[in-house]
Structure I
């Protein structure tokens, strides 16, 4: 800031001639230095009109009243108080220094002329940030190749110059890339950078550099917004300008298919030379595109061909090679036929250049051109005779397949031509579509009997039939061979047997031959015999024949009878028990025995009987049939009393 430069003009008006003696002198007034004479005074350019901006103050030696004045159109002053007010707007950029003359006038003394003192002042106008930065030479534009290296300076026409009419920090401008959205920041400000170069105060140049690679096919142009902001600490002023940057295409992109990928739906019996869809491709470099040719790729079955129509387009047509939705490869892919179409750029119409592939998906709709089929014309299985109700036949894996789709693949299922199996089996489900596994279940297990006299009844036969609209379309014969199951336990001729054996029977003596029978066959029919229960230590049985034999010497007097069980066990583990009651036949094989070997008794002479009676007792352990309990006594020898 420049301080006030002062030029002083002092005009002294003498009120009278200087007298030699006693003459009155009117001394001149003066401004108060520093605080009343506008020295070192400056004013901001944004001061409102009418505002008091200063107060002139002066002193008169005689103490008379002073009158104030100021020159020029910019300020006014109250002649009595000296208050200076702004009369018109200031603009530092138009006039940065205001020159005025300030004056004070006294009243004079006793008729003397008043004195006037004037001072010349230069008042600097201080800058206020009231001018935004200004872009010069707009609009701005640039063109650069998409192959321009990162770090290159973008040549802008015309150069980007920014000026600011303010001064100092208010004219210190920074230029940057500006975007209101983060997405735009990434797509524009992340591709270009902006730096500021100072030419002089209030004059700056913006330099734009490429910081990311360009791709014409991704974005052929950019509209970069520049923001110039001054350096004011509060409420800095800004300006915006746009730079249109065009990217020049380079041949670096392969062909591009229009509206790819391609798909269509046609019936599997579509005639030859039927139009399916239109395929079109164009050069990915749109600035100077090359011509395109289309060819089929990986269409090895020759179901389709291309009929070119020009300008990179062709019509996909069917050929005489028929389509079949039920083809295994097509079925595996869900009824969809896929292949590729290749688009190739031509250089000068001849040499192949870049190429691109796209997939074509053709969905084949079904036509009812197939009958249902069983997975085999005949099935032979063996099942045990003891299957329960609602049991699926084991080993029977059968299904029906109609390769058609939806309503075209529906059929009814049933059992027909039943032999020896009427009412024995049922098929589920009775209705199918496409591929349907079948389950044949037993509904009358009582008819499954291997143990019949007629061996033909051990084989059951029926046909599984698939029909459409009441007409048989396919069948498969099922032959079921019954296998014997261990469903019969051994049977004795009686549930109990009463047997007798003499007590003197020798060890190994056969008491009886007891046998059981079994209606099963094979291993299930083979029996073995087991003796168990009380007394089984005294007897044994032949495990194969069921013969019952004495194992130890018997003694009626020790054990008169035995109660045991004879078990018959078949090859499948089923067991039947028969009760055995064995009576031992007593033989007279024991002598009577006296209770004492000698009996002694005293009798009086002349007595005719013993007093009390004299008893001799003997016992026989044989049974009643052998005299046991009935002993006869006799005297074999006697002695006389006299001894003679």
Structure II
């Protein structure tokens, strides 16, 4: 395309990101202000610092792309040369980081709760989705021999080469500072409106021993020095990845579970340990307790002390145990906090082993296809997963809504919509006879909610919210069916990250012809994303947020997850347009729809989760419908829709 021909496109693209996008974000924050009644810290100095540094990152990044890359920061019109100098030497995406910094700084300056807690985090997730769902693969394709950049956040080499002091300090900064920010954020937000204590009744009478504050406070130098004494780069890499996992998993649980552990009271004896314990409690709080970061970090540090000096491993392990016990003896944590912290530490230290165990399990499931014939009807084993997903989803929605009649149409139209969508997008492609599509289920379910609310005189938003809360569970469990059937499968992957499928009935082998090759376990990626989304949605329900905010957030988060997931998929029948799969374009549309929905007025949710027996017959019927539609067929018939696969 000539420069003249592409000029209007470049102008439109630039205006979209430099003018339209900021206006949309400002309007989004304005119209959701009442839906996000959270505190905003008074920090004008920090606000101006973030604004200034963010603008410098944006200007500096754009200048580097123009002067060095020979182009503009436009995915549709990318620079002709790869840039790994200037700001790009330290940050792989300085423009995006700057945009998030500007958003946070402006939100702090204007005291906008929705801007700080809703718009800025989702803006960051959006550009991360764009990076991992499109930009990084596109850069690898266009610049296969590119020089590495982003040294500030780069992983240390997986070698026995010595780790320098600078590398250790860099890892300390990119691991401990984000963790500290996340921890302090949870403390600042404070306990939920109706907190649940993690203490068991018998723990409340346990004595507090102030002198054990010595071991409790020992955790801070114990962790920091363990990092600074790491000798090899591969061990430093292990610490970095384990630390990120620890902060991420622990932070998600702290943000989504309404659990607290108020420090147990004690009578100060005036000693230095009592004074230190009181000071500790002044800077801490009842939240961010389950799992205990104190215990998890002590476990990680003890492991690396033992790796550095194997002869001191018993001493390091003993100190880690004493630090964990001090969480109980100082009254700072419950037994559940401590045990969950120990489990978290063990899991993140053994992330490679956990990953191998999960991949092995997925491989066994992916190669477990079997069927039984009952006359002309074939019942495939993955039908159980489709039925189980629907059973669990309807029971959950019924336990929230307490109106079985209002769920009938969303269920039926959701299944019908999934089938119609599959025919529209993929029907007949690659030998598929009866495919199903998520977006069709979504549209059909919404239509069912509209009609059901009108017929039953229920609130549309309550019906839609109850169904929305069940969607992550339905989709997460339903992905087990995808693993067995081989649909929604991944593209070829490195052996360390992939699973192999060799069953001839799996679509991985029958349609994509990837038998025996490692592929990305994209169904597992979807399960993980749906689990995280489900936790967040239930936490918001517990906080009685407006129904449109909950529904809109589901649309946004599920769309961002799907955008990234699609990059790792490898289904040959999926149409593509302008460098993206059709489902990535749909995910983009779903995100925009979610933004609009969050700005709509609607009632605050007041669900009370409780067993609702009248939903059981509907749940069983819905489970049978889903199992039949998605896991049973008539292989001897030539009629349309008679077979799940035409071959």
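Any read-out appearing in this document is the output of simple, stated calculations on the displayed coordinates, not a laboratory observation. These numbers were taken from a predicted model, which means no experiment stands behind them. Cβ atoms are built from the backbone, for glycine too; each structure is taken alone.
Couple of notes before you dig in:
- The greatest value of relative contact order in percent (Cα under 8 Å, 6 or more apart) among structures I, II is that of II.
- When mean count of other Cβ atoms within 10 Å over residues 163-170 is computed for each of I, II, the one that comes out at 14.9 is II.
- Given 15.9 for distance in nm of label points 7 Å out along Cα→Cβ at positions 107 and 419, calculated: source structure among I, II: I
- Test item: helix-only ellipticity at 222 nm (-39500 (n - 2.57) for each DSSP H run of 4 or more, over all residues; to 500) calculated as -20000, pick one of I, II: II
- Winner on volume of the Cα convex hull per residue in Å³ once structures I, II are ranked, highest first: I
- Largest in mean count of other Cβ atoms within 10 Å over residues 435-442 among the labelled structures I, II is structure II.
- Computed 0.20 for FRET efficiency 1/(1 + (r/R0)^6) of positions 283 and 395 (r between Cβ atoms, R0 = 35 Å, to 0.05) - originating structure among I, II: II
- Among I, II, which structure scores highest (criterion: distance in nm of label points 7 Å out along Cα→Cβ at positions 187 and 291): I
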